[in-house]
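Structures incoming, each one as C-alpha cells.
No lab work stands behind these numbers, since they all come straight from the coordinates. What you are looking at is a predicted structure, and each value in this text was computed from that prediction instead of being measured. Cβ atoms are built from the backbone, for glycine too; each structure is taken alone.
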Structure I
C-alpha cells in the first residue's frame, strides 16, 4: 500500500511539471513563468545593450558648429542608450599635432576629422583607418560624389564628408565704399589697385594669419591655380615639378602684394583663431579683406564681443583671375571636411557617421551657416547671403583644386606651408620657395 501511495504521489508531481511547462508558453501570468521569463529577457537585453564608447575628435571649436555637433552626439546617445560618445574638440593646429601623436602610438580615435587627399592616403598605408565601403553602402550615395571622392582611396571608402566649400574673399562692403571701390576686383591687377585705394583711405587692406601658415599658403596656392591652371597643378602633384615657371611666377606675384605692406600689424605671428587672431581683426571694422574658407563667418562671430561680427557689412567674392594665366575664373580652390573611421572603432561608429550624414543634420548645418552640406536635397537649407555666394561659385565651378597641404603627402604639405611663410617674412625668394617645395616633393 505504501508503494502504491508513493507511486500516486510521483505521478502527481509529474503531472504538475507538465502543466507548468504548458503554462509557461500559454499563461505568462503563472508564478513559475514570471520567474523564468526575466532570465531570458535579461540575457537578450544584456547582449543588445553592450556598452560601447565612441571617441570622436573634431575641430568645430566655435558656434554654430560646436553646439550642433554636441546636439548630434546627444541625440544619437538618446537613440542608442548603450553608446557613449566621448568628444574631443581642438583648434585646427592642435588637432593635427595631437592626432599625429596618437597615430604614432597606434591609438587612432574612433571617428576623427579628415580632409582626405594625401594625408588620408598615408593613414591608409599605415593601417590607421577602417574600410567602411560595405558598411556605408546603403547610404553613402546620398552624399555628393565630389565630396565622397575625397575620402575614397583606390575605390575604397574610409569616411564621409559633411562639408564642401571654396576659399574666397570675405570683405567689408562699407570699407570698400569708403575707399571709393565700387565693385570687388575681377583681376589680380584690380586687387592690387584696390589695396592702394584702401591704404590711401587709411584702411588696413588685408588680414592674414601667417603664424598658422596655412592661411598664408592660400594666397600662393590660389595664384598657382590661376597661373598654372588645372593641368599644371596636377602635373606638379604627380611628379613634384613645383619649381616650374608658373609656380615661380605665383611667388613673384605674391611678393608684389607683400611688398605693398597691406597686412594687419603682427600678421607674421598671428594665428587664425583667438583674441589675437586674424579672424578677430575683421571685427574692428578697420580691416577690409580676408582670404579664407567658408567657415570664416562663424569664427569671426565667435571672436566678436557681441557674437555678431560684421554680419551687417560682410560680402564675398572669388579669387581674381591672373591675366595671361592658364587658369580661369571658374577654377575653384577649396576642399571638404569629413570624418574617417579609426581602425579599432566599434561597428556603432559607422552607424553614428550615418546619423551625422542624414538629411536632417545636413539641413541644420546649412541653416546654421558656415557649412555647405553635401547631402543631396539639403541645398535649399543654405540661406546666409555669404554662403549662398559660395554655393553659386561651386555650382559654376568647372574644376576644384583640393588644398595643396591636403592633396600632397603631409611632409610636402608642410614644406609648402613653411616655404610660403618664409616668402611672407621676406627670408626666401619666389625661386627659393618653389625650389624648396619641389625638393620636398622629390624627397631631396
Structure II
C-alpha cells in the first residue's frame, strides 16, 4: 500500500497558495479556515449577501449556496465536505455537490482511511442511525450515539437503544436497553450502557465497552461478553497483528490491561487508558498514572520515570521503538515529551505529535504568545505564523509539510531538517 502522501508535491521550498485568505466574493462574514491534508487547498465558510452560506475554496465560492452550513472538513483524500441545510432538510455537500438524500438532522462526519467513503450520523422521523455515502441504515433507532466507521468504510457501528424507556423507568434502565448495531443490525444482547464500538483492521469484528449492572463492566466482542467482569473498563482496541482485543480494566482499585479477558499488564496503576499498538502488535503503549496526579506513559507495562500532572495524545512510532505524548499543568505550560524526555520549552498550547514513517523524527505544532510554529525533534522552524496546521512527513521522512497562514496569505512550505 502506498504511503498516503506519496503523490503530494515534496519539492522543498515555500509557495504562496493564496495572496489573500479573504474570500473575494461579496459576503457578510467569513468563518474559520480549513486546509486540505496535502496543503494545496484552503477553504472557509462564508455567509453571502443574500443570507445563504457556501464554502470559499482557494478564493472561489462553490457554485451552490445553502440556507445553513456547518462543520466543514477535509477528508483524507482532499475532498471538502460540509453539513448543509436546504428547505429545512439536512444533507452533506462534498466539493459543493450535495447528496441527493436529505434528513431531519445530520452530524459527525466519518471518513474511511483513504477518504473514499464518507458516513454521517442522521436523525429522520425520530429515528437515529448512520448513513454511508448518503444511504441510511435499513433500521433506525430511538437513540444512537458513539458512531464508528471501519478503516475501509464498508462497515459502520453505533451504540443504540433497542427498547423504549419511559421517563424515570429506573428498573427498565437497570435491565439494560442499549446494544451495539453494526450496519444497522443490533446485537442480540442488551446492556445498561455501551460505549466506543471499535472495528478491527479488516472491518469484520467490533468490540465495545459495556456496563452490565450498576457496578459491573466488561468488554463485548461481536456481541459476546468476556467471561470476566471488572469495576470499570475503558475503550477496547484490536491488536493489528493478532486480532486479540486489549482493554484497560480496573481491578481492586487499580488499573492494568487485559487481553481477551486475561490480565497482561498487572493492575498497579492509578489510571491506564488510551493504549496504542506498534504495527506488528508486539509493543503496547498507554497513558498511565503511577499515583494521584502523576501521569506518564508506559510501554509494554514499563512506565517512564518522568511524571506530569496531565498527559495526553500518546502516539507510538510504527515500529514501536519510540513513543511521544503531550504533558501539561492543567491546561497550561504544555510540553512535548518523547521517549520519556520533555523537549526544551513550555508552550501555551501543543498538538498531537507525529512520527516520521521511519520513526527517526518527531514533529509537533505548538503555540506561544498567540503565534504558532512547528517543532522538529525539539527545534522550532525558523519562523512562526498566525496559524499553522498539524505537520505531515514525506514518505521518506526527510521533509515536513507546514501549512500556514500569516500576513493575510496562505503558505505551503516543504521544510527540510536544516530549516529548523
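For the reader, a short list of remarks on this structure follows.
- For 0.40 (FRET efficiency 1/(1 + (r/R0)^6) of positions 76 and 228 (r between Cβ atoms, R0 = 35 Å, to 0.05), calculated) the corresponding structure among I, II: II
- Relative contact order in percent (Cα under 8 Å, 6 or more apart) derived as 9 - corresponding label from I, II: II
- Computing Cα extents along the principal axes in Å across structures I, II gives 61, 56, 39 for structure II.
- When helix-only ellipticity at 222 nm (-39500 (n - 2.57) for each DSSP H run of 4 or more, over all residues; to 500) is computed across structures I, II, the figure -500 traces back to II.
- Answer label among I, II for the case where mean count of other Cβ atoms within 10 Å over residues 100-107, calculated from the coordinates, equals 12.2: I
- Once FRET efficiency 1/(1 + (r/R0)^6) of positions 148 and 172 (r between Cβ atoms, R0 = 35 Å, to 0.05) is evaluated on every structure in I, II, the highest one turns out to be II.
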